[in-house]
Every structure is written in C-alpha cells, then in structure tokens.
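Derivation of every value follows stated rules applied to the coordinates shown; laboratory data play no part. What you are looking at is a predicted structure, and each value in this text was computed from that prediction instead of being measured. Cβ atoms are built from the backbone, for glycine too; each structure is taken alone.
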Structure P
Amino acid sequence: MADLDERLAAALGRGLPGFVALVSVRRLSGGASQETYRVEIESTEGPRTLALRRAAGGGAKERSAAIPGPGLAGEARLMQVAREAGVPEPEVVLILDEADGLGEGFLMEWLEGETLGGKILKDPALAEVRSTLAFECGRILARIHGIDPDAAGLAGILEEQSTRAYVEQLWAGYRSYDTPQPMIDYTARWLLDHLPEPVYDGPRLVHNDFRNGNLMITPEGITAVLDWEVAHLGDPVRDLGWICTNSWRFGRHDRPVGGFGSRESLLEGYEAESGVRIPPSHLRWWEVFGSFWWAVGTLQMAAMYRGGVDASVERPGIARRSSECQVDCANLIIPGPVELVAAGPAASSLDMPRTDELLESVRDFLRDDLRGRLKGRDAFLSLVASNSLDIVLRELTLGPAHVAAEETRLRDLVEAGDGDDLDALRRRLVSGLRDGGVALDRPGLADHLRTTVVNQLAIDQPRYSGLAAALAANDD
C-alpha cells in the first residue's frame, strides 16, 4: 500500500491543479476486473475527497471478446462527454498515465448518494423523488443518445453493435455452454423474427447497463450515472428496455421502470428531451432482449464454475437464476395459464434422519449460526450457500413430478428415439428450434415452455416476482 500511496501522490502532483498532499487511501471493493478506492487529499482550496477506479492489481483492464468495452480510459472519456451533455456525472479530475505506474484507471470527484437498488425503493428519505425518477431517467437517456459519437471523439473507442448481431452473438454464446434450455432458443428465434425498425438514422451511444443499481440517487434526484464499462454504438432503445427488465425491479413487478415508475413516464421524459417518441412495441422488444441477455449471462456463471475459473459457492447459485429470466421471457411473449406440480415426499434411504432433515440442519447452521459470526463477503457467502440448500430441498420434493411431466410433454412434441432420456428429448427440441424444424407456433409448444420454466422457477426461486405474474394469468 505504501508503494500505491507514493505513486498516487506523484500522479496527483503531476496532473491535479492545487494538489498539496495525499492524506489517505482506502480500498472499497475487490472486484475481479477493477478496484475502487476512497482518496482523501489536501488541496489549496482545503480538504477534498476523490474516488479512484483502476484495473485489478494495477495492470490493464481485461477485455472480453464477447462483451467488448471501452476500457477505463475510455470510460473516463465517456463520463466527461456525458457530463458536458448535461448527464449527471462526477467530474473526472485525472486519467492515469502509463508512466504513473498505477495501471489503467482514473480519479473523479467523490459523490454521496444511494446506489443499492433495493434501498432506493424502500428508503423513506427517497419517497418523494421516486415518483419522478422514471421521467428523469427518460430525459437523461435522451441526452446520452443525443451525443454525436464522432464529434465527441468516441467512435474510435466504442464497438458498433447491430441489433441482429447482438442477438446472434448471445445465442452463440449460450450454445457454447452445451446445456439444452428450450425457452432460451425459443426467445432467440422470436427476437430475430421481430427485429424492430430503428428510430434513428444510425447507431447512437448506448450506455448498455443503465438500470436501478447503476444510478446514484439522493432526495434531489439522480446525481450520477455509473458503470460505462460495456458502452457501445447501437440501438439506443436498448437502454430504455434494460431499465424495464424485471430483474432490475427488485420485486416491484407493478412498477416496470426500475421498480419505481411506469413505462409511460419513461417514454414521456425521453420525448420531452429529444422530441422522439419510442413505440411501445420497440421498448417491449428490448425488454424481452434484456431478460434473454441475463438468462444467458447467468448460465455463464455455471460455465465459470465448471471450468474452474471461479469455484466459489456464489457461481452455481447465480446460474440457477436463469429460470427467473426465462419466466420473464415467457410472461412477455407466450403468456397464459399454467399449472404447478404438487410436492411429493423427499426421497431418502433412511428415516432417521431423512435426507431433507440433513440438508435442513446444514442450511440452518449456515444461515442462523455461522453467518452471525462472519463478516463481509464470508457472511454473504454463507447466506448464498444456505439458499442453494433451499433449492436442493425444493428439488427433492418438486423435481420428480416436474421432470416426469416435462418428459411426457416432450414425447408429444418431438419425435423420440429409442431410449431417449429427458436430456436427449430436450436436445431434440432445441435442435429443432435452432434449425427451424420446429415452428414457434407448433401446437403445444408455448404451453410446454411456459409450464416447464414456471415449474422450474418454483424450485429455483419461488419468491421471484415473475412467478406470481405467471400464476396471475390463471385468474384471467
């Protein structure tokens, strides 16, 4: 840390006017690709607080071929350009130079505000401003999308992504995981069959992760748009659809924009600032895409776990959240009534104790006993582990009936071979969806997919709001 302090002080002395002395540096997060620090300094104008973001370990930020990004220097430039366009952003005060010896990164002014999505929806201090946030998000997004990438010097640091290519890239990434998930293949086909007409003449700046959780909120409104690390040039309606995606509503299914507002307010704010009216069907397409994107993204966690890239207990738990997103897709494009299977007894070779009792004892130890003695990430991971055991317990009682019913429906949908098991039947269906041999309107297909993903979600996460939304169709 002493080496970091020394080099940081030298960098600030080089590039920050009025810098007098470095007072303290405190690391706040330990992400895999970047680090964040709170930096206290003395300046000629008095004490000042800054935030440092740099690549992990002080190197260059890792790039992903699947999800290209502008890099930390590019992010800093994006924030500067957005701030000039009236987007709420912290002031970037220094972009690190290679000669600084600190790796890729930048320093910006420190802002106070709430960034946790769940707290933004519950904090009484934010009650008044919540009613205006959807409209404000629309206005901010219109300002982002109004930036001329060429004039701002962004074209050279951002990848251009066509809408069709975006779908095909994600679909190909999912297929590389070699797991048959028919609802994902169905959604990919639907997206490609319903590509929206552009609302602008050419590609625009897309933040690409504009959602509740990447906004800093105070009682006065939005004070910062955070995390530009996956920005690109493409269809800007991606941003409006992403903040409407159910995964980022934190349980408030009735308020589609971030859990705090309506689609109408979002579109009204966008039109008030830009003069452009986004068709609701175009917004809906990107909302479907958002759930499709995260359904694939969660499966990547399982691939990382199985490949040994990250063997933490968190990865498999996140991967099971794919069913949440798949249900959201079903609710949007194939809604209808659905029936849940009844729970049966948990299979066990012994009665004293039963398998479920063993699992419950370990779960309760992790959640109620061990978690209270741990701190920080270890306490969080003990909760994640106990939640995974809850999934296993539900799998024991609901899984047998669920997979038996799924297999019966599949045998009616696809031509089964001799000895085909459930996995083989699933693969026959996804193969037909991928090569077009199975039409999206095949009789029984939508009902099968809807029933399968809803019952899987009842195992994986029965408290997810998409389950209640799916079951509400039974009352219509």
Structure Q
Amino acid sequence: MECISVFDMLKIGVGPSSSHTLGPWRAAERWIGELKEQSLFDSVCNVNVDLYGSLSLTGKGHATDIAVVMGLLGTDPETVPTENIDSIIEDIKSAQSLDFGGAHKIPFHLDENIRFKRKFLPFHSNGMQFTASFADGSSQMETYYSIGGGFVVKEELVHSKENKATFKTFPYPIKTGNELLFYCNQQNKSISEIVLENERSLRSDGQIDSELKRIWNTMLECMHVGCHTQGILPGGLNVKRRAFDMHEKLKDSHPYSTPQEWLESIRETEVKFRQIIKWVSCFALSVNEVNAALGRVVTAPTNGSAGVIPAVLMYYLVIENHDGDFEDIKQFLLVAGEIGSIFKKGATISAAMGGCQAEIGVSSAMAAGALTELMGGTPEQVLMAAEIAMEHHLGLTCDPIGGLVQIPCIERNAMGAIKAINAAELAMDADPKEAKVPLDKVVNTMWETAKDMNSKYKETSEGGLAVGVFLSDC
C-alpha cells in the first residue's frame, strides 16, 4: 500500500502550478541526479526537453518552460529567491547558454531546446521527455510524468517491486476512509493522532514539528505578502490584485511589522459577521495572487488550490479560537494531509486527469475535515465534512483562460474555503450514522466523474471559460 506522508501532500514550491511548474522543475532536478549517478553528467553538451499533453497546451501560461530551465540550473524551488527568476531567465536568453546543474555551461536556446508538443503520452496527461546529447554523438532520453501536487514518476517504476517495498513503512497503512476510521476506533485515537504515529515512523518529533512550522510559516508569509502587494498579475490578462484593497478595508489600526504580528493584529480586530466571509476570501485570494506571480506557496494539495487550507486555518485562528497555537496548527495540517492522501490514492489530485474537482474539490475536503477535528468533531464527523465538501465540487472543470492560473482559479480558492467552513459546520451538527454518502463513495465517484469528463475540461484551455471568453475581452 502506498504510504504518503503529510509532507508529500504539503510541499513548499514556486507558483503558479504544482503539476505544471513544481513537477517539471523537480523532474529536471531528478534527471540531473540520474545522469550523475550514471557518470554521464559531465559529458553532456546539449539538452532538449519535450513537453506533452496538458504540459504543452497550457505550459506557457503555467510557466512550465521557466520551471524546466530553473530545474536544469539545479536551483531549489523551496529556497531560490523568487524575485530573481525573471532576471535569471533573461540572462539565459541573452547569453544563449545555461549553467547546467550549476556546474558547466552548455549552449541553450529557450525557444528551441524546450519544445511544446500537443500530443498526449499514454500514461498521463502531463508527460515530458529529457534528452541529453554527448560529445561522441550519442544521446540518452528519459520520460517523466508530473501526476499532480508536485509528484513526479517514471511509468516503469510505478508498479515495480522496488517501489512497492517502500510502501510498507507505516504502522497504520491507510488507503481509504474506512481504514482510517478502523484504526481510530481500534486505537481510540483521533485522526491527527493516527497520522502522527505514521509520521513518527519516518522522522523524529522534532523534525515533524520543525517541518510543520516551516510549512505554516510559508503559508502565513504568503498570505501576508499577498495582502500587502498591489498591482497587475503577469501573463497578459491584466488581472488586478484584489487582496490588497480587501485587506485595506478590513484591517484595523493595530501596528505590526512581521507576518506573526499581522496575525495577532487581526485577532485584535473586532470582526463582524459580514466581515468573516470577506476575511476568508481575502486570505484565499492573497495566496493565489502570490502563486499567479510565481511566488512561493505551499502546494496543498496543488498550487492552483493552495489558498484554501491556509485561509480556513486562518479562519480558525482569528475567528473560532484566538488562543489557537502551534498544536492546533499541527493538528489541522496532519488531518488535512491524510485526507488529501486518501483522494490521491483513490482518485487523483491532478486537474489534467480530473478537472478542478481534483484540486479545489480536494483542498476544500482537506480543509473541511481538518477544521472539524479542531472544532471537536469525531473522526466520523471529520470524514463526513470532507465528503460534504467534495460532494459539492463534483464535476468542476479546469478551464483556465489563456492557460494562466488566474481566471477562474483565484476566485475558486475563496469559494472552496467558504464551502469547507460550511461543510464543517454541517458535519458538526449532524449524526454521521445518518449520512447517506460515505467519504470512500465520493472519492470513487470523483474518479469516475474524472474519467467521464471530456478532455477539453482537464487543464487544456480548449473548453469552458478558456474558449468562452476571448483574451481581447480581458
């Protein structure tokens, strides 16, 4: 059984897309690593990268070519100064060469060495092929697939015995919601406690806490940056950043200078009923405006849906519980990560495979379940909240205008966050024994819906709003 860590579901990376940006970036890094293992890296004199399917159709708008280049340079998406990316790319274009793996320069023409091919490879919609040429005239090609959420695989390794052997490390291996509930009842533990025991099989408590704090601090900083940045988003749609204006209208006069002080200032603000939805929307919009501008976000479970979980967690900290601390944040992220992994194992978190239901729908389910546990819900109510949230995202298409993660993506994060809160409230007031649709059924239904969905609604920009609205209208 595949054992997915919380830290697999919640990754730090650069926007605007986990499958189209972070995935190809990581694939390029992985390819370089494999060349080094084979003692071929130093002999490379030229590289070509072919992007297929959804990576080709929306790759320009998703900055896939830029991500590949950054990966070929050997930079790390978790630490690279995002403000330097534009100048790095311009220098490569001007010099017509790149520092391959940060070790040696090779000729490189961005428009020639990265090629967009519309056809789809058979294994997954997000296929890419890296080809290295050597001085002796030989070459070597490797194929990778970006399967959503920053996960990268090789088709031939997915079902190998070596790969399966790494799946048997958790004390509580979980594939379905029913299995998760079984362990909760058997051990008399909450969902977060079961997930924590699994994580402890991989790393120490100190490492778990340190990494979760880093994830939360990245989320908080992202919201802070988004709420304090004005201007127009890149890409040509001329989309105005809205989080700044919303924040200006909502904030009080409490002074602050850091993201943490900003959080405390919001807690001190008297929030009226009508403002709650505005605050949640502001938090969600802020994250995805940063994401759209190639800023640093936490993939949760994808970049395109990265605003939902931090917005709902902020709602808890500034509305539900002003005394909320790291232990609450830890509990929330552990539950959210586990729910996301259930959807990944039973369906998909890739919009190129399942439409936006696989991104916003999954993130809303993750946030709804996590919020429910923080509010005192039972494991059954947690899964009920996740089911409610997904049930009302079924069939949601991925149809980004211009291939950009902006319209309708940014607003969808606000909608997903509000639905998550609503789903948690409904679950808290319900008896799970009376639920008609269990979580596992909605996971299966989402996957069946994904398979039935026309491919033009799966992150290709060939259907829906992407063709219903002309770029000139924007």
Structure R
Amino acid sequence: MDYEMLLAFVTNVLFVTTLGWYLVTNLQWYDYRIERVILRHHKSWWHFVYFFIPFIAYYTTDRFFPIFFYFAILPAIIIWHRKLDKRLVLTWRVRRFLILLLGLTLFQDVLCTIQQGCGLYGVFMPLAVAYIGSTLVEKYLFAIYKKDARQKIAKMKDLTIVAVTGSYGKTSMKNFMAQMLASGHKVYATPRSVNTIGGIIRDVNENLPDDTDIYICEAGAREQGDIYTIAQFLHPQIVVVGKVGPQHLEYFKTIENIIRTKLEIMQSDRLERAFVHSSVTDEPHDKVIHFGDDIEGLEATLEGTDFDITLAGEPLHLHTKVLGGFQAINIEAAVLVASELGMSRDACAKRVEKLYSVEHRLQRIDAGGKIILDDGYNGNIDGMLEGIRLCSLHEGRKVIVTPGLVESTAELNLQLIEAIDEVFDIAIITGTLNSSMFEKYLKISQKIMLQDKSSLETILGQQTKAGDIILFANDAPNFI
C-alpha cells in the first residue's frame, strides 16, 4: 500500500466515524428517531454544515479531500462538540453503534484495498448499514429487556404502581409523592426526568429494588400512543394526570391531541383510582377525582407557600418551604395520593411542611449576597410567570437568564416578554431559537443576547452584584 492509498484509507475511516459521531449525537438528543432528527431538528442548518457539505465534498474534491478534512471538517466538528452543553453520552447503545460502524468501514476499506476495485471508499453504505443494523439490534435487545422488566414487576406481588403524567409538573409531583410517602413505605421513583418506555424499562431492570412497596413512575410523550405503551407495560393502580397546556404543541398540533395522549395513562387493567386535573377534563367517572379548582387562600412569597385544599370533604391548610404558587397543584396531587394510600390528614400536613424543592425547579440558592432562583428545568409559561412574579417581590436589582419558551407558541413568548419588561433590570437571552423575537419586542435597556451559554458565567460575573436576584428561567440545551 503506497502513501497516497494509506492516506485515503485512514481518511475514509476517520471521516465515516466523524459523520457517525455527529449522527448518533443527534439521534440521542431526539430519542433515536431518525425522522425527528431530519424533520424536527431545531437547528437543521447544522446538518448542511456538518454532514451534507462534507459528504458532497468527499465525492467532488478527489485527492484534495484529505486537506479539506483535516484542516476544515475535523476541526469544525471538534469545535462544535466542545461548545455543546449536552454532549454525547457513551451509553452501551452508542458504543454498539460506533463499534458496528467502525467494523463495517474497516471491512469495506480492506476489501476495496485488496481487490483494488474502488475509486473511492464508500461513506453512505457503512453509515446506512450501521444505522439499520444498530436499530435491529436495539429492537431485539429492547424486547428482551422489556420481557425481563415485566417478569421482575410480576414477581413483586405487593407492589403499588403510581404513574404520573401531564404537560407541566410531572417531575415535581413525582418527587413530592416520594418525599411524602418515604416515611412509612419503601418508595422508589424514576430518577431525574426518566419518562420514556425505554428509560423506564432500563430503570426497572437496573435500579428498582425488589423490596419496593410503592413505585412512582413519570410518563412523558412526544406523540400519541407513547403513554398508552407505558400504561400497558406498567398497568398502574393509581394514576395522576396533572395540568395540561400548550407544551410540545409542535408535536401534537392541538391541545385536544395532548389531552387524549395524557389520558392514555388511564388504560390500565388494574386501575383503582385516578386523580385528574380540572384542565384535562371534568367528565365524571367512578374512579376519577378531579383536583386543582379547590385551592384557596394561596400566598406564595420568596420564603414559602401557604394554601388550603379540600381533603375528604374537609378543608386542610398546608404550608411549605417550596417556592412557587403553581406548586400548590403539584403538592395537592401528592397529598391526594398519600391520602389514598392511607396517610392521615395531620400526617399529610406535617409531611408537606418538610417538602423541599426539586433541583432546578424554582430552587432558591443564596450565594455571595445574591439570591438565585434556579428554574432551569421549568419550561412552561405558568411556571416562568410565577418565577417572574416572585422576583418582583425582591427590592434589589432583578436579572433574568432565559432562552424563552421552547416547543411553544409565539403568542406565549410575547406574553413572557411583556412580563419580563415589567419586572427586570437586566435580561440575558441565551440561544438563537427566540432571539429575533426578544431582540424586536423586549424593551429593557440592558439586554444581552448570547448565541450560546459558553460566556454566560463571565457575563454574570461582570453584570451582577450582591443584593441582586437572578432567575434562571428554562435552560434549553444549545442544540435547541
């Protein structure tokens, strides 16, 4: 093998691997659904810059391609990767894909070299075969893992499963329920925001303790049928459907479709009780208790939240250190589930007093004389407006860091902009998704636009001081 042939061989292997790295990174972001990567990517221009242009260049630049690859394509991909705030996680699925891709590429290139029958080594073929082969392998493994998870749950005869869904507050409700019930039961809740069928199956197999009494599972969806699949896998005895609104509207198109999808959680052969927020439906059902409308006397400050609900036909006053008036709905759902599982009224009230904020969901942090409200995982209009209202109670300067609303509507982003204008002294807008709208309509004199969050820490150090309150409202990754 002469030098030019060796260079072409090595370059092809590295080039295909680079494209594969880009592809699988995007697949991981979008739940390994190629149609979402192609049709619903928030920055589809990346595909042209980092995939299609290099792909075309490989077949048009001939022997000059190695120069283009080593001095343009590879450095560009490396810089792109380093700037990501949500980088590729090397799960076993990713490793299997990359190993298969590398093996196919080496096999192809060695065969071409031996037979000397290739003018150019292939690029598309190993990528396509690796994707198809990896998909088939994952479907086979998924079926095995699903069977194992079913058997594990079936052996846990005394296990009570609580499934939680909704547009907003799923993770908060789940965590509040776990906190309340932990004193008298062996409770396990799905970690972080694990809420897809694949994530749930993996979590059951790897993490669900065999002696668990109560398993609290969060159920999310990107299309109709997703929650039905989870319901048919778990068959929960208790379900909670929280508040529904225009979240992920780009996927579901209408609120009615969102409601129908959330109500799929009711399709359980073992359903005993369902708690459904009044925004979803008020249709009577012998197993359904509606909640949300009975919250009264709500007072939410930077020190905590007080409100009254009706429990078993009698009023109950609740106080919590958890911030945000919208959390009253999520806490009420947790109280209703705890009561359904035998907790007394007094015990419910005492457990609510001990609740603590879910990480990154209107979590208060006092540092360096500044008050930080970390609401990074809250991406709905109600929660963001409540965070803004709480900041308005602060007497010092007010700073907001936000990309705006994601997977929502222009009307709601305009509503958010109006609220920001009324309260804040400094607005730092991160990302490009809503940047043109904020640039046009936000009237704050001190408005800082950032393409990404790489310089955010420096900007905050320069622009904020002791006595300020800083609200991190939504924290969309920069691929959005």
Parent structure of the calculated result 20.2, given that mean count of other Cβ atoms within 10 Å over residues 48-55 is the read-out and P, Q, R the choices: P
Highest-scoring label, criterion being distance in nm of label points 7 Å out along Cα→Cβ at positions 120 and 320, among P, Q, R: R
Structure (P, Q, R) behind the derived value 5.2 of distance in nm of label points 7 Å out along Cα→Cβ at positions 376 and 408: P
